[in-house]
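These are the structures, in structure tokens.
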Structure P
Amino acid sequence: MITGGAGFIGSHVVRLFVNKYPDYRIVNLDKLTYAGNLANLRDVEDRPNYRFVRMDICDFEGVLALMKEERIDGIIHLAAESHVDRSIKDPFTFAQTNVMGTLSLLQAAREVWNGEWKGKRFYHISTDEVYGALEMDGSLFTEETRYQPHSPYSAAKASSDHFVRAFHDTYGLPTIVTNCSNNYGPYQFPEKLIPLFINNIRHRRSLPVYGKGENVRDWLYVEDHARAIDTIFHNGRTGETYNIGGFNEWKNIDLVKLLVDTTDRLLGRAPGEDRDLITFVTDRAGHDLRYAIDSTKLRDELGWEPSLQFEEGIEKTVRWYLDNQDWLDNVTSGDYMKYYEQMYGGR
């Protein structure tokens with residue numbers, strides 16, 4: 001069972017597993033909030049080894065019944081509220097989904113598996129934001145870094161991480177936790193920086209950058225993340241934590257300039273023609289200065305490394321959004337929701 005499988009990262013994981021493991025039964029459980037989009041999975045929706053179930057992970061009885069019906073022996077848990085700005089405006093929703101939803105899944109797995117842990121796995125995907133902020137000194141987050149969440153989003157994810165580890169330590173539930181850096185690539189909801197700015201450059205709209213654009217993030221191409229999840233799910237050690245990063249730090253302002261230059265070039269404009277769209281706005285509350293992940297443990301133990309350099313990944317990403325402008329327009333306009341209204345009577 002893959003939770004949040006209609007979302008950005010989740011849809012890439014679902015696609016990878018459906019295509020790579022035809023003998024697996026892949027159950028995609030997603031509530032279909034604004035960030036869920038079944039159009040992300042049109043290419044696999046008719047596969048015989050795939051099933052979509054619309055359900056809230058907080059529905060404990062529903063999750064319990066589904067796990068029993070499908071005889072679920074592995075959970076990859078991606079379902080979460082993930083946009084920091086939204087968490088600042090509405091922390092209750094983030095606590096409900098990210099904390100109580102995770103607890104609902106953990107308790108369901110504990111009851112269904114009932115101590116028969118062999119061949120079972122509960123894999124929880126988290127974020128590097130739980131670690132707080134790094135200085136501009138070259139230091140990196142490791143699996144031993146202590147938690148210092150600074151936003152409601154990262155606090156909710158930190159709490160869910162603790163519950164996962166507590167269920168391993170208390171009940172023996174076979175869990176794994178991974179903390180990843182910022183993802184980018186196809187099918188990302190365009191409230192996030194990269195697809196939002198590609199769309200804004202396309203329409204020559206303002207590119208609002210927090211503060212002076214000095215904040216640093218480590219970027220990971222989403223298909224590389226999906227490969228890491230596959231590797232860890234099958235080969236990671238139970239009870240362990242693995243950091244997944246791109247070894248790929250960029251200041252926000254340098255990223256935005258690269259996006260402008262790449263998008264302009266691919267649109268047939270002069271490279272950098274639209275840099276004057278960049279505007280600086282008041283910094284976000286609790287905005288961490290720098291994140292950077294050390295993936296050495298994952299590389300040394302399981303042999304995973306990112307496959308793309310950032311400029312190459314950005315080129316692929318910008319091309320995808322420009323080649324799929326109908327998808328982008330349907331999401332930004334909200335038209336993509338009409339399908340679900342017809343199918344399910346609303347979101």
Structure Q
Amino acid sequence: MKMWEYVVRRILFIIPILIGVLAFTFVISHLVPGDPVGVYLGRMADDPIMRARIEERYHFNDPPLDQFIYYLVGVFQGDLGESLVYRNRPVAEIIMQKLPATLELVIAASIFAIPAGIYLGILSATKRNTWVDAVSRFIALIGISVPTFFLALVLQLALVSNIHLFPLDGRFPNYLDPPATITGFYLIDSAVALDIRSFFFSAYYLFLPAFALGFSIIGYILRMMRSSMLEVMSSDYVRSARAKGVAERQVIYRHALKNAFGPTLTISGLTIGGAISYTVFVERIFGWPGIGEFAVSSVEELDYAGILGFTIVVTIAFLVANLIVDILYAYIDPQVRLGG
């Protein structure tokens with residue numbers, strides 16, 4: 001099977017999964033006790049004008065199957081409903097406005113966490129039962145066991161409240177104009193505009209939230225990389241390479257790493273997809289204006305459309321992350337796409 005055929009098959013496989021998730025969220029929304037219109041309107045449920053408008057807008061008076069078809073068609077057309085928190089603005093418009101901030105945070109955390117986790121995992125496996133291994137395993141334990149929101153609060157208390165090393169919240173200083181919007185990523189927009197000051201402030205405000213989000217990713221990647229490397233390092237071909245006098249560095253990075261990298265690649269994709277949902281805590285604590293902050297506001301105000309919109313975005317993030325992992329896995333190991 002050619003690479004492009006494999007990619008097309010994986011994309012087609014995603015579509016029914018997405019439809020299944022949409023069906024699940026639709027059923028859950030209709031299993032909520034009480035009036036679905038009241039659930040959607042939240043605190044405005046007693047307004048008869050709003051009730052009539054929502055009943056007509058979302059076909060609540062139609063049979064359930066018809067409602068689901070309208071819902072499905074609307075989602076695939078980009079219609080995720082209207083947010084009550086943002087005065088009936090379209091949820092899709094709000095998400096598109098806030099998504100670059102969240103993606104910048106997740107990408108920055110991943111750029112820091114994935115290489116660090118892989119390197120520490122390799123180091124831990126090759127230095128097994130030494131102090132280096134003990135320190136690496138301790139880092140992995142902390143990263144996995146400590147909740148993201150708790151780590152964010154500790155960092156904020158230690159580095160912001162006590163020594164004022166980093167800003168308390170926000171994405172950019174209030175007394176300065178942010179860089180002109182090109183991509184929505186402040187670092188990229190600042191670099192394109194050759195605005196060194198904006199680039200510095202963007203990185204300065206980004207560092208602490210990205211570190212808090214990325215530290216939890218490190219733990220999973222480190223443990224997976226360590227276990228995979230330990231398994232591969234005990235295989236016959238590695239022992240044969242050592243017996244032939246191949247340098248230890250070449251044994252590790254040329255022979256062992258490629259075969260040990262598959263499971264780590266898989267867990268990396270899952271953690272990056274999950275990082276979109278973790279941003280709910282980090283964005284709320286650091287006042288980061290992304291979709292995580294929007295999700296929290298929607299929950300607080302019982303904004304049903306906003307909650308569903310965030311759920312769909314997280315689902316798509318997981319599906320896209322897994323698609324990218326599948327493609328990279330097939331590129332690294334041709335047996336995957338050849339059915340071997």
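Each reported figure results from applying straightforward, stated rules to the coordinates on display, with no laboratory input. Quick caveat, the model's predicted, so the values are computed rather than measured. Cβ atoms are built from the backbone, for glycine too; each structure is taken alone.
For this structure, a couple of remarks:
- Label whose coordinates, when distance in nm of label points 7 Å out along Cα→Cβ at positions 157 and 181 is calculated, return 1.4 (choices P, Q): P
- Answer label among P, Q for the case where Rg and Dmax of the Cα atoms in Å, for residues 77-140 alone, calculated from the coordinates, equals 20.8, 59: Q
- Computed 5.9 for distance in nm of label points 7 Å out along Cα→Cβ at positions 61 and 197 - originating structure among P, Q: Q
- Looking across P, Q, the calculation of semi-axes √(5λ) of the Cα gyration tensor in Å, for residues 261-300 alone that yields 27, 9, 6 traces back to Q.
- Structures P, Q were shown, and helix-only ellipticity at 222 nm (-39500 (n - 2.57) for each DSSP H run of 4 or more, over all residues; to 500) at -12500 was computed from P.
- Largest in relative contact order in percent (Cα under 8 Å, 6 or more apart) among the labelled structures P, Q is structure Q.
- Origin of the value 19.7, 62, where Rg and Dmax of the Cα atoms in Å was derived from one of P, Q: P
- Looking at distance in nm of label points 7 Å out along Cα→Cβ at positions 205 and 277 over structures P, Q, structure Q comes out largest.
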